[in-house]
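Quick note: the coordinates plus some simple rules give every number you see, no bench work behind them. Quantities reported herein were computed from a predicted structural model and do not represent experimental measurements. Cβ atoms are built from the backbone, for glycine too; each structure is taken alone.
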Structure I
Amino acid sequence: MTTKVDVVVLGLLAERPMHGYDVLERFRARGMGYWSDLSRASLYQALKRLEREGLVVGKSQEGREGPDRRVFRITRLGRDRLTEGAAEMAEDVVGTDAAAALGFGHVLTVSAARATSEVRERAVEALLGSVRDEIERTVNARDPGRAVSIAMLRRKEKFAEAELAWLRSYRSALGRVRR
């Protein structure tokens, strides 16, 4: 099982080799905190674990103006795990895992990026269908909280519809990415 932190770290390292501080800075500079989580502690724990698992390799580099640093690069196995993890997380219709998965479409192969977005689309379509079924069921319920429940279900329905529309523009953006 690939964690969201794994996908974020592997995705950033798929762009270029970096030391831990650079990974964190790139995460912040991109505003990724709006769609994913990465703390300093979780980053360094993930780097150690990913290196143990052979998903990244680290090489010590002498510090020019500061302490020595360890520069990490993603391995072929790491790229495979990134692709698998992105596909797994694209199915998350409740949390933010899908955002982490889709946010690295530019470092996946074209076919893997499209497949991940298609997995996400199917998951959102399934959610939309079940929400609409629940709205239909709730409309006929005799419950004092029925109106609020319907309003909350309509909210979820609108978010799902908006995401499906967004996925179309996302796939268009993928088509413009140079790999």
Structure II
Amino acid sequence: MWRLLRQIRRVGLVSEAAPAAEAAPLLNALQEKIRRVFGHALAIRHVDAGSCNGCELEIHALGNPYYNLEGAGIRFVASPRHADALLVTGPVSRHMAEALRRTYDATPDPKIVIAVGDCAACGGVFGTGYATIGRVADVIPVDATVSGCPPTPLALLQGILQAVNTPRAGTS
């Protein structure tokens, strides 16, 4: 135990650097656009259509104090009936296709759909096979895609802003 404590004392704190300051202007632009399009906070329903959970970890990182998603007027909701947007991760598995369609249908208009990660955007390493249909756009209409495996929290924010800026947002 003493050896471990000496090593901790010698090495010091090891952690990642804080995200770049470029997140603040992006959050401000996002907040302004959300209020203009929706008139209230953006409510997002997350749907895992068959992912490996890498994208989910990055989505959860948006809730930390660096990104302050709630402060930007974005919140996650448990029901698609309360959502303005769907955030879909993973390739659509055959067992989740109908659930994803029902979730899309239950989300009131205007609604936006964001496909998160390479798997949701194009099928990723899983592609189309016996267990997966493939990309989200093969099942429901998609307004924006966020590439990356997994995408960074900053890329997720840019994807949400891109989706809110699409002409279909607010008219669906």
State the single structure among I, II that was used to calculate distance in nm of label points 7 Å out along Cα→Cβ at positions 113 and 129, giving 2.9.
-> I
If you rank structures I, II by distance in nm of label points 7 Å out along Cα→Cβ at positions 57 and 153, the highest one is I
When mean count of other Cβ atoms within 10 Å over residues 97-104 is calculated, the result is 15.8; to which of the structures I, II does this value belong?
-> II
Thinking of I, II, which structure, once mean projected area of the Cα convex hull in nm², for residues 33-120 alone is computed, gives back 5.8?
-> II
Read-out semi-axes √(5λ) of the Cα gyration tensor in Å, computed value 38, 17, 13, structure in I, II | I
Computing helix-only ellipticity at 222 nm (-39500 (n - 2.57) for each DSSP H run of 4 or more, over all residues; to 500) for each of I, II, the value -10500 comes from structure II
Given a computed value of 0.05 for FRET efficiency 1/(1 + (r/R0)^6) of positions 9 and 41 (r between Cβ atoms, R0 = 25 Å, to 0.05), which structure among I, II does it belong to?
-> II
